[in-house]
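Every number in this text was worked out from the coordinates using simple rules, so none of it is lab data. Computed from a predicted model, the values in this text were never measured in an experiment. Cβ atoms are built from the backbone, for glycine too; each structure is taken alone.
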Structure I
Amino acid sequence: MTTTKVTALKTLTASAVLCALAGTANAATIGNTDVSYGGYVKLDAMWSDYSAGVPAGGSIGRDFYVPGTTPVGADSDSDPVFDMHARQSRFSLGTATKLDDGKTINTKIEIDFIASAPGGNERVSNSYAPRIRQAFVTYDGWLFGQAWSNFQNVGALPETLDFVGPAEGTVFVRQAQARYTTGNWSFSIENPESTVTVGGARVATDDASMPDFTARYAHKADWGELVFTGLARQLTYKQNGIDADTSSFGISASGKVNFGQNNLKFMLTQGSGLGRYIGLNVANGAVLDGDDLDAIDSTSGFIAYQQNWNSQWRSTFLYSFFSADNNTDLLAVSGDPTKTSQSYSANLLYSPVKKLTFGVEFKHAERELESGTDGDMDRLQFSAKYVF
């Protein structure tokens, strides 16, 4: 390697390190490619009080609010439990390469640790394996890879300390897909997967013959944004000599309305057989009835208002709900499924500097089964987050 190349490499490396220390978006430029990075470090501390017993320490519902994990049943005298972790911390790396035709090809890979398998234990190492959140390439209106579902509007999610926030009320899915965007419209084919109730238990099936299809229309204006999405997919169960399938359809409307420095965010979703797309799979997509699948209808949504008290203090007030229209004639084979779930939350966030935030949030959540058995959770959460 020539002296000139060595000097150039040292300069580039030093520049990248300095950029990293400064926390800038661009880490380096190599030829026609801009390399960027981003992410955040976040600490969460939570006191959770459950009315019907405490979930096991390994339950994902102890790390963040998952509606389907809220215990139901007789009132318990169990004490509140305290959990603390930094698993939501994440890192992303992206590239943007200018091509000879004047177009740009982009890539992004993003990882975190929030729902991954432990590589150690809480007694000593608290190690967790990194997991892929997103990994995709975009070019000329096309996206190929794993990203947020085209059926979801990430821009409608409110600012909460909880990992998801309106968990039962929002579409929330990341998966492999091929998407094309033109103007305000985008269309995608996405990885299919079904969750079916069989004999009262959840069975995840992966034998659909068609991908999931979505369509999306987004309108942006000075007052905010309005997004309409649609979903069509196939639900399947092909096990134990049974070959059953049915269709699933859903529509969703969401958006953001600005009120000066404040805003109102919302989502309303309705459909048949939506299953895993809604509420972190609080309900399955269908029930196996003999040799047939009966799709479960559902309605869900949320509304959130963010108030900026001044340049450093702000709050989000949130209500979120989910309601399943279970076929009561099938309770003998579906067991006692979730009928409703809802939650309320309010927080107070303080940012002494732009990228550093400290916050406190209170959440009350309720879940009721079709039989009327219910349970609730109260959670007080503290967080510290630095975005780089």
Structure II
Amino acid sequence: MKKALVSDWYYVNGGAEKVIHSINAIWNDFDHFALIDFLNDEDRKFILNGKKAKTSFIQKLPTVKKNHRKFLQLFPIAIEQFDLSDYDLIISSSSAVAKGIKVEKKQLHICYCHSPMRYAWDLREQYLKDAGLSKGLKGLYAKSVLDKIQKWDLSNSENVDYFIANSKHIAQRIKKTYDKDSVVIYPPVDVDFFTLEEEKEEYYLTASRLVPYKKTQLIIEAFNEMPHLKLIVAGEGPELEKLQKIAKSNIEFVGFVENKKLRTLMQKAKAFVFAAEEDFGIIPVEAQACGTPVIALKKGGTLETVIENQTGIFFEEQSSKKIKEAVIEFGTKKFDPKIIRQHALIFSKERFEKEIKEFVERKFKEHQQSMKER
């Protein structure tokens, strides 16, 4: 069985890359494909077993390393130019265009879907607004690009034999967007690395890439109104400078932190605060694996990973007012770190790798049998 693994891109070590790491832990003989590959040596060793992905022409475009998303209109052309005709099994890990690769009927294509393409579908207006492309000629052009990508994305969903969704939330969106059923296999969380710490300190933690949809600004605004409470913000991104300017003295920015430092911050935090509407959201589960309760938005993947009043509490909407109210409410409750940790164990890497292996091997066997019968 000759196997190809196709990802949208490789430039950071995030949640999607942890999925790739675990898939490579099951089968170590994949050939890898992606629009771009700018991983450093350490991340490449972890994610791709030291291999380098075969990349598209996007890799060589000027300034692509700084901002690859500005070449969005070229992504469909680039992904379709990969020749995968020699492969028996193709697994795509996709939140954008990876699932749009060209396939033949003799090949089995399974897509692990982190999300239907957000900027083409449910977050379209937010992306246009954040990019300053809601009005004018540039706005009209951007909307026409997204219209074309939306049509392309819908038609290319037919190239997928089986969808695996990373949460029930995403399974519903796959059904709504593509009218396709999917099986849910939660992504892997390294619960062996993120270990229990029962003694907590007097600070709250949030950690993410500092981009608009993570809504870190709302968390900062909430803690600005609670100067007696300390908030630590871990992460880098285009919003960093703006957030530092609005933050009061009770808020500390620590920038990008490597995994061991992040683990320590999570272990000692009184609570982890999370305001994004995520498809799954690995980092709140990592916090729970440390025995740390989560204060999270009551939408998206956290509804499946946080148990209200047992492993954390929710707030109803993305607003600084609701976050503040939730933090105040949290202060009136008690949580057992051991119970929180026990809940997180159901999202382990071992569970993910077992479920993926069984699903892929079963479907490949069925596919081979159907090819013989034709």
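Things to note:
- In this comparison of I, II, the computed figure -0.23, -0.53, -0.80, -1.27 for log10 I(q)/I(0) by the Debye sum over Cα atoms at q = 0.06, 0.09, 0.11, 0.14 Å⁻¹ is attributed to II.
- For distance in nm of label points 7 Å out along Cα→Cβ at positions 45 and 165 computed as 3.9, the structure of I, II it came from: II
- Source structure of the calculated read-out (distance in nm of label points 7 Å out along Cα→Cβ at positions 349 and 365, 1.9) within I, II: I.
- When mean count of other Cβ atoms within 10 Å over residues 37-44 is calculated for each of the structures I, II, the largest result comes from I.
- For -0.47, -0.58 (log10 I(q)/I(0) by the Debye sum over Cα atoms at q = 0.11, 0.13 Å⁻¹, for residues 261-356 alone, calculated) the corresponding structure among I, II: I
- If helix-only ellipticity at 222 nm (-39500 (n - 2.57) for each DSSP H run of 4 or more, over all residues; to 500) is computed and equals -11500, the structure in I, II: II
- Value 7.0, calculated as distance in nm of label points 7 Å out along Cα→Cβ at positions 29 and 77, assigned to which of I, II: I
- Taking distance in nm of label points 7 Å out along Cα→Cβ at positions 109 and 213 as the criterion, the top-ranked structure out of I, II is I, with the highest value.
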